[in-house]
Structure P
């Protein structure tokens with residue numbers, strides 16, 4: 001029997017499809033496995049390459065396979081689709097993953113460690129809480145408008161004025177409306193405490209991580225961006241230069257070139273949109289420092305950035 005050198009796994013919730021090939025690329029087997037049997041199957045194999053799409057649970061299964069001595073390759077689903085032959089089904093998807101993994105110039109997604117996954121989970125939960133807080137504030141302002149009370153925008157205004165409005169017996173709020181708004185205010189307080197707790201955890205992680213502390217020395221970068229960057233790029237070995245990382249998070253133009261004619265389009269906006277948003281805010285913060293006369297850069301970088309600050313001058 002030929003030795004298995006590459007396994008393509010089509011991940012799912014319970015039933016996984018695996019496609020095994022030898023060193024010549026010949027298929028040896030293509031069958032289904034229950035999630036409970038996947039680790040047992042990988043344990044029985046000699047060290048080989050395990051390829052998966054970079055999707056939900058891929059980093060967990062990747063770490064599990066790596067702990068058994070296998071080489072793990074995660075591929076973006078966009079790069080797997082062109083290799084699928086026939087209709088979309090689990091068997092063809094697993095075979096397409098194998099075909100994509102054998103390409104010499106394929107770009108692979110870096111496998112995240114457990115700590116890096118934990119940091120990104122903190123960010124994901126915090127982002128969800130902030131969105132929920134914003135939605136609750138908008139709901140409270142809308143309810144107040146329906147009762148003839150108008151508040152300015154901003155969470156600080158709601159937190160500062162809503163208790164006084166609820167205690168004011170001379171306004172037009174009914175008993176039911178006061179009860180509803182009070183429950184929403186308590187919900188806002190709970191959300192604020194949860195966000196503060198998560199930010200405190202991130203602050204603790206920064207104190208323990210040298211990479212995060214180094215990143216925070218860059219003008220404009222705070223604890224959110226530093227921890228997210230550190231969890232996303234690791235030691236940076238996966239990127240040959242800064243432009244490679246910019247392309248990874250979608251901060252370079254799309255290209256549609258042919259026949260020697262180069263056509264650049266708008267920013268691609270691929271990759272992690274949350275990290276891209278944080279970096280945009282960092283750039284705005286750095287520009288504000290320049291506008292107010294506290295230059296964080298020097299030399300050619302400062303000469304390149306300063307002419308761009310007129311845009312920010314117009315908005316201040």
Structure Q
């Protein structure tokens with residue numbers, strides 16, 4: 001192929017089409033468990049998560065609930081993935097062999113948020129959320145300190161096995177946040193005057209984005225490293241459905257999604273799909289949650 005701006009632009013259009021088609025067609029799960037929040041700056045503050053109000057009987061004037069208290073910040077992080085294509089390969093009409101590579105870049109771009117979100121979930125036992133406690137902790141402070149004494153509440157039952165998680169994903173605000181400042185985009189450095197072309201005879205193509213993952217409402221998530229069986233699953237469901245706000249009102253949490261890694265897949269499928277348990281008893285928890293299995297948890 002003759003190297004000129006028109007031909008290079010047409011080639012990039014082909015690469016970009018392969019990238020976009022793969023991006024749109026790839027499967028990802030992060031949107032099922034996280035709220036996608038647009039970002040307009042270097043970072044965003046989510047301290048308001050602690051101030052979401054419930055309802056009260058309207059007697060006298062309204063009670064104002066401030067959304068300015070607290071501080072929990074998610075900082076945007078730049079990410080990139082870059083490849084080079086030899087000028088000689090383009091001149092010799094070999095560039096077509098790179099099409100699948102751009103398709104793979106599109107697929108990985110679509111699934112990169114999965115890596116961020118599920119790695120975050122896995123680390124929730126040792127990383128802190130908006131209340132200053134580890135996201136999965138036994139010491140979340142709940143209560144207003146006046147009419148309802150502040151007391152510790154757990155959203156984990158410990159253990160030392162492979163992690164699994166029970167979530168309520170039915171709400172506008174979900175247990176986790178995927179913050180997007182700049183979406184994934186394919187760009188090129190293919191001008192003859194670019195140093196990579198002039199010095200190395202290489203055309204460079206890269207994907208970049210600015211984003212990050214963070215914790216949302218701990219009340220909508222339960223993390224466990226106990227054996228994934230009917231007993232531990234029952235413990236998680238009962239605890240989550242008993243969660244209240246700082247005024248003692250039930251939050252109405254009903255878990256609907258079970259998340260695990262490959263090591264727990266068999267146990268999860270049996271728990272959610274089998275009609276009977278291993279001991280022959282009826283499986284009352286069949287079909288009580290949708291299952292997400294992700295390699296990022298193991």
Structure R
């Protein structure tokens with residue numbers, strides 16, 4: 001089992017940059033284009049690691065240490081996440097709360113790093129990110145509460161064990177809610193457009209305008225692994241793998257994560273970015289789905 005745990009971590013860190021490549025390919029296919037290479041995210045990170053870092057004179061140690069803290073935090077998050085029935089390296093009762101707060105710490109340091117640049121544009125993006133996370137994090141907690149109510153445990157190993165009924169109302173509603181949070185937390189359309197360069201409409205991208213070189217590569221890689229974590233959670237909630245071997249569970253999980261990334265690409269191809277005033281309505285809607293799922297969730301419920 002320990003070998004499977006180490007193998008799942010290695011696969012996560014190796015394949016995480018593949019997800020944005022799949023999303024880009026799917027969007028290009030829908031647009032009738034060839035698009036960028038599937039491995040373009042890997043090329044971007046390698047290119048950034050070869051460059052030098054440039055710091056603004058207005059920044060302090062907060063700006064310089066934030067990328068490293070984000071990278072360290074996302075590594076800890078992966079160690080907490082069970083994948084494919086192999087369990088997690090760090091597992092304990094309440095580790096789901098620890099996972100959510102680790103992701104919150106990563107966001108916090110990114111926000112204060114953006115404010116540390118003394119840039120009005122980056123401050124604007126940071127304020128938007130704080131506001132949207134204020135709406136998204138309660139939805140994530142409610143969705144986890146549904147899983148706790150269904151499984152009777154506060155450990156991610158038990159919550160994401162692949163034993164839930166795929167056609168259960170609470171499971172489907174929870175998955176839909178988590179998928180919306182996936183789009184919001186990873187700054188994807190319709191919440192944010194990661195490919196835009198118009199400062200007045202940017203959220204995440206405007207916060208990292210001053211980053212460069214290897215540190216910007218760390219930020220990109222952290223975002224890729226974060227996307228993998230949310231895709232993994234969504235897939236493990238709805239994918240029934242009970243009765244399969246650990247290797248078969250992990251293989252099914254990898255396929256599910258790749259399909260989830262393709263689903264993100266389909267969503268981004270089918271709809272445009274929402275106006276900023278409409279994003280809170282989307283997140284409140286996700287919260288409503290999670291609340292309804294909680295009402296349905298019980299051992300004798302639907």
For 29, 19, 11 (semi-axes √(5λ) of the Cα gyration tensor in Å, for residues 9-80 alone, calculated) the corresponding structure among P, Q, R: R
Read-out distance in nm of label points 7 Å out along Cα→Cβ at positions 33 and 241, computed value 4.1, structure in P, Q, R: P
Highest-scoring label, criterion being percent of Cα pairs over 23 Å apart, among P, Q, R: P
Parent structure of the calculated result -23000, given that helix-only ellipticity at 222 nm (-39500 (n - 2.57) for each DSSP H run of 4 or more, over all residues; to 500) is the read-out and P, Q, R the choices: R
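Thinking of P, Q, R, which structure, once P(r) over Cα pairs in 10 Å bins from 0, in percent, for residues 113-160 alone is computed, gives back 25, 27, 21, 20, 7? Working shown, then result.
Values: P: 24, 36, 20, 15, 6, 0; Q: 25, 42, 23, 9, 1; R: 25, 27, 21, 20, 7.
Computing P(r) over Cα pairs in 10 Å bins from 0, in percent, for residues 113-160 alone on every structure in P, Q, R gives 25, 27, 21, 20, 7 only for R.
One of P, Q, R was used to compute relative contact order in percent (Cα under 8 Å, 6 or more apart), and the result was 10. Which label is that? Mind dumping the intermediate values first?
Numbers: P: 10; Q: 22; R: 31.
Checking each candidate, the match is P.
Taken together, the values in this text are just the output of simple stated rules run on the coordinates, not laboratory data. No experiment lies behind these values; they were computed from the predicted model shown. Cβ atoms are built from the backbone, for glycine too; each structure is taken alone.
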